[in-house]
Structure 1
Amino acid sequence: MIIYYHFNVLISNRDDYAKNLFFQWVNGSWKLSLAYDLLLSNGFNGYHTTTINGKGELALADVITLAAEIGLSEQYATQTIEELTEKCAARKMVKFRLR
């Protein structure tokens, strides 16, 4: 989920809300389904529809806080964010970077 959310931040998909997330029952356990509706979008008033820490305009610290709240280490979250940012930058997909 942290990858999904950060990807939306990177590409400036601000129309990111819970209805775009689905889970599937596979082999006796719930799995996050494939992502969809991943497009550049201005969102309502230019803010992300899904907020973190009550904010629609995010900072890196907000995503790290979210990661901690769902049980991920700061190191894992930071590494994942850096890797995803590099991959998106290599494909010229980055529209916004967390600071």
Structure 2
Amino acid sequence: MTFVQFNHPYLFLQDRKTHAALIANARSRLLAQFSILENAIAGAPFFLARGLTALDPYLCMLVEFHDDHAAHFDGRPGLHVLHGTVSVRQSVQTIRPGHG
């Protein structure tokens, strides 16, 4: 829901004057969620210690949905490394264009 509120506030609030506040709140929640994910990263460079799983490209794509990567990675070195490692994989390069 956070991603939808961040990208499509008009689906939740009709008054355009309220959109900026909803987007700011959603952005704050999104960054908090990325911090939770950062604290849960158990592998290096992947999410799980056992190595690459389907979760890694999914997390990579969550980061890709927003342009402000610097904010996503600020204080989240594990997420930054995971994204950098996974985003260059051929499978991710292949699916990325179809996801905006």
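Here are a few things to note about the model shown:
- Identity of the structure behind 2, 13, 23, 23, 22, 12, 4, 1, 0 (criterion: P(r) over Cα pairs in 5 Å bins from 0, in percent, calculated), options 1, 2: 1
- Mean count of other Cβ atoms within 10 Å over residues 26-33 derived as 15.4 - corresponding label from 1, 2: 2
- Looking across 1, 2, the calculation of helix-only ellipticity at 222 nm (-39500 (n - 2.57) for each DSSP H run of 4 or more, over all residues; to 500) that yields -17500 traces back to 2.
- Computed 22 for relative contact order in percent (Cα under 8 Å, 6 or more apart) - originating structure among 1, 2: 2
No value in this document is a laboratory result; all are computed from the given coordinates. Remember, predicted model here, so these are calculated numbers, not experimental data. Cβ atoms are built from the backbone, for glycine too; each structure is taken alone.
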